[in-house]
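Trainee: Multiple structures follow.
Values in this text are rule-based calculations from the coordinates and carry no lab data. The shown structure was predicted, so the numbers you read here are calculated from the model rather than taken from an experiment. Cβ atoms are built from the backbone, for glycine too; each structure is taken alone.
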Structure I
Amino acid sequence: MKFEIVRDELLDGLNDVMKAISSKVTIPILTGIKIEVNENGMSMIGSNSDITIRTFIPVERDGKELIKIEEKGSIILQARVFSEIIRKLPTNEVKINVTDGLQTLIQSGKSEFKLIGSNPDEYPVLPEVKDEHSFTLQSDLMKSIIRETVFAVSQQETRPILTGVHWTVEDGRLSCVATDSHRLARRLATPENMPSIPFSFVIPGKSLQEFNKILPDSNDPVEILISDQQVLFKINHVLFYSRLLEGNYPDTSRLIPEDHKTSIVVNGRALLQSIDRASLVAKEEQNNIVRFSTDEKMIEISSNSPEVGKVEELVEAVKVEGEELKISFSAKYMMDALRAIDGQDIEIQFTGAMRPFILKSVDSDSILQLILPVRTY
């Protein structure tokens with residue numbers, strides 16, 4: 001294998017592939033990146049068993065030559081070392097030459113590296129994803145869905161299914177739900193050309209977080225293909241494979257209250273900043289206490305820690321309806337939920353001091369956040 005490539009292009013592809021590389025793998029070969037060169041261009045594959053990423057760099061793009069290929073072939077190189085070398089090369093021209101003994105020569109300017117490669121035949125084959133279900137989302141919508149749900153997945157492996165986001169396609173609508181039993185995040189969307197046959201699948205939260213790092217801030221289409229055990233995301237020259245979680249996701253629809261006794265409309269940013277300040281004096285295991293007064297259109301936010309001190313703050317509500325209420329909750333959960341809702345004004349609906357309450361934008365029902373209160377009285 002012998003070729004010359006533009007360093008910036010190689011580095012862009014490497015940055016994507018490296019998101020699938022982990023030092024904690026049971027198969028040693030997965031600490032490497034598989035590089036393949038043919039007449040069409042160069043591909044790189046990285047995997048940690050849970051996710052696999054393949055990037056492709058064509059010979060030319062928009063009339064500009066990116067790769068000069070002298071000899072086709074393939075090799076596996078140690079991912080971390082190869083990535084660091086490419087990152088620190090002195091010029092934008094990189095020559096890579098692999099000899100019979102898997103010796104790999106990397107040249108750039110007056111810099112020259114010799115790496116020992118591995119047999120490419122030892123690398124696992126790419127997962128096979130049969131096109132059982134498929135649909136397309138825009139990249140910016142995909143980023144929004146991930147940002148507004150993935151933070152609520154469980155971090156505990158005691159119930160593995162809750163470490164993922166539950167995607168459901170039904171009646172032309174996409175519903176994405178994440179919960180860790182203490183809170184819930186739901187995002188609804190109605191993309192064009194959704195499949196008519198209903199189906200659902202659960203994607204690991206960690207996979208979505210890694211895929212989010214690859215997604216561009218644009219409306220480029222993301223093609224999504226689902227089979228029994230794998231999901232494949234295709235965008236531009238990147239293929240992102242992830243295993244799916246097995247098991248039945250709990251029915252979360254019954255957790256969402258249909259009515260409420262108290263409703264408050266408030267500026268989300270002002271409330272977020274106030275709770276952030278109140279959390280400064282709360283110990284990590286403590287929770288902020290929020291009191292609502294319907295008489296003065298004020299929300300009183302307070303937190304008390306015997307070892308640290310006390311804070312009280314008033315936030316003016318836009319509108320307050322219903323019964324007066326005192327309720328306690330996790331500051332972190334509340335701040336996560338408020339960050340997920342971009343709208344300036346949010347509505348919070350309560351059904352009682354020890355019942356779950358929901359947050360949503362006053363402008364849209366597409367994003368819903370649910371939080372379970374805690375008992376402190």
Structure II
Amino acid sequence: MKLLTCSNCGHRVFFENLSCGNCAATLGYSPEEQCMLAFEAATDQGPEVAWHRLGPAGPDQRPCVNRSQQVCNWMLAADSTHHHCLSCRTTHTIPELTKPENHQYWAALEQAKRRLFYTLHELVLPTPNKLEDPDNGVSFEFLEQVEPQQHVLTGHDEGVITLNIVEADDAQRERIRLSMHEPYRTLLGHFRHEIGHYYWDRLVRGTPWIDEYRQLFGDERADYAEALKIHYASPPNDWPQRFISVYASSHPWEDWAETWAHYLHMVDGLETAASWGMRLDQVLPGGPALAARSVDTSAETIRNTVIDQWLPVSQFINAMDRSLGAHDSYPFVIVPPVIEKLDFIHRVVRAASSGAMAMNFLPRGAGAGAPASAASAPAGVTS
């Protein structure tokens with residue numbers, strides 16, 4: 001993520017801030033301008049009331065209606081017909097808020113989702129919501145498991161992404177991570193994985209990419225339920241030689257989603273490192289210094305970026321974690337087959353965002369009965 005500053009005083013601020021710690025101005029993030037803006041908040045807090053911008057001149061904006069719940073800090077154009085920001089508009093179901101802890105979980109889920117949307121917009125990928133585009137949009141269901149026998153599984157199904165709100169409880173998520181023998185489990189990781197299934201439908205299914213996809217990831221037409229059954233019974237011993245995670249080895253759809261999530265990790269991580277001016281003088285003993293650089297989204301390939309940039313930066317982050325007594329933030333080994341998969345995803349995203357290849361969107365109003373060249377990924381347990 002880029003460094004953010006208060007537009008009123010120039011002080012450094014962060015993506016989640018509601019106010020500036022230096023000048024006390026009210027802050028709101030503008031996704032259209034991709035920056036944090038300072039405002040003089042209106043005393044009338046109605047959903048139609050615009051806030052006056054402080055600092056450099058620019059149009060006034062309105063806060064997302066969820067700001068009143070202390071859940072969102074994104075802004076909308078003053079003349080927008082919406083009350084929710086473009087991220088909150090994708091949320092279809094929230095948990096029951098009569099439980100105080102559920103409000104905290106909802107806020108944490110929305111915060112992680114906004115970070116996801118930040119990166120998707122950096123990659124110039126569309127994020128339509130199902131209310132406005134039922135055929136092609138994405139929506140999120142934040143559900144609570146109330147009855148023990150009614151399991152709420154995190155997964156994706158035809159653009160609908162479900163997350164069990166227990167994942168927003170750090171202690172419960174750590175318990176699940178340990179019980180499933182996972183090295184990594186985060187809210188943002190869930191969002192990045194599940195949105196990968198959505199973009200497989202939009203970018204790969206029924207497109208000229210499908211043959212190369214099958215060469216790298218495998219044939220997604222393999223029975224999904226049977227593949228998961230085999231995976232949980234006996235995952236392949238050699239998975240580290242071919243996959244980014246053991247769960248990626250379960251089915252080609254999951255391999256894509258896991259690798260997609262790591263592509264987003266790398267894009268956002270390297271942008272953060274570059275924005276902070278990270279320089280590593282000891283990448284290799286006696287070797288040249290490394291100045292962190294963002295992923296060049298227009299580059300034809302990112303193979304060298306993975307090796308020369310992401311590997312040393314992620315290793316440094318892990319070294320810092322260990323110095324602080326924490327788990328590795330990036331407990332993964334990237335082998336050559338994974339580099340090829342990451343590069344494939346980069347080329348697919350590059351072609352889509354540049355318009356070189358049309359995305360796989362149904363015409364408005366085509367409905368679920370419109371023909372498709374391959375089945376969509378079903379909902380599934382994510383790692």
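Trainee: Figure out for me which of the structures I, II the number 13.6 belongs to, where mean count of other Cβ atoms within 10 Å over residues 225-232 was derived from the coordinates.
Mentor: Of the options listed, only II reproduces it.
Trainee: Thinking of I, II, which structure, once distance in nm of label points 7 Å out along Cα→Cβ at positions 9 and 305 is computed, gives back 3.6?
Mentor: The value was obtained from structure II.
Trainee: So semi-axes √(5λ) of the Cα gyration tensor in Å, for residues 49-272 alone, computed for just one structure, reads 33, 22, 16; which one of I, II is that?
Mentor: Here the read-out was taken from II.
Trainee: Related question: Out of I, II, which structure matches -5000 when helix-only ellipticity at 222 nm (-39500 (n - 2.57) for each DSSP H run of 4 or more, over all residues; to 500) is calculated?
Mentor: Answer for the origin of the read-out: I.
Trainee: Moving to a separate point now. The value 0.45 for FRET efficiency 1/(1 + (r/R0)^6) of positions 113 and 217 (r between Cβ atoms, R0 = 25 Å, to 0.05) was derived from one model only; which of I, II is it?
Mentor: Label of the originating structure: II.
Trainee: Who wins on mean count of other Cβ atoms within 10 Å over residues 145-152 among I, II, i.e. which is largest?
Mentor: With respect to mean count of other Cβ atoms within 10 Å over residues 145-152, the highest-scoring structure among I, II is I.
Trainee: As an exercise: distance in nm of label points 7 Å out along Cα→Cβ at positions 1 and 337, calculated from one structure in I, II, equals 5.1. Which structure is it?
Mentor: Label of the originating structure: I.
Trainee: Still on this model: Determine which structure produced the value 25.4, 83 for Rg and Dmax of the Cα atoms in Å, calculated from the coordinates; the candidates are I, II.
Mentor: I
Trainee: Still on this model: When you work out distance in nm of label points 7 Å out along Cα→Cβ at positions 41 and 73 for each of the structures I, II, which one comes out largest?
Mentor: Largest calculated value belongs to I.
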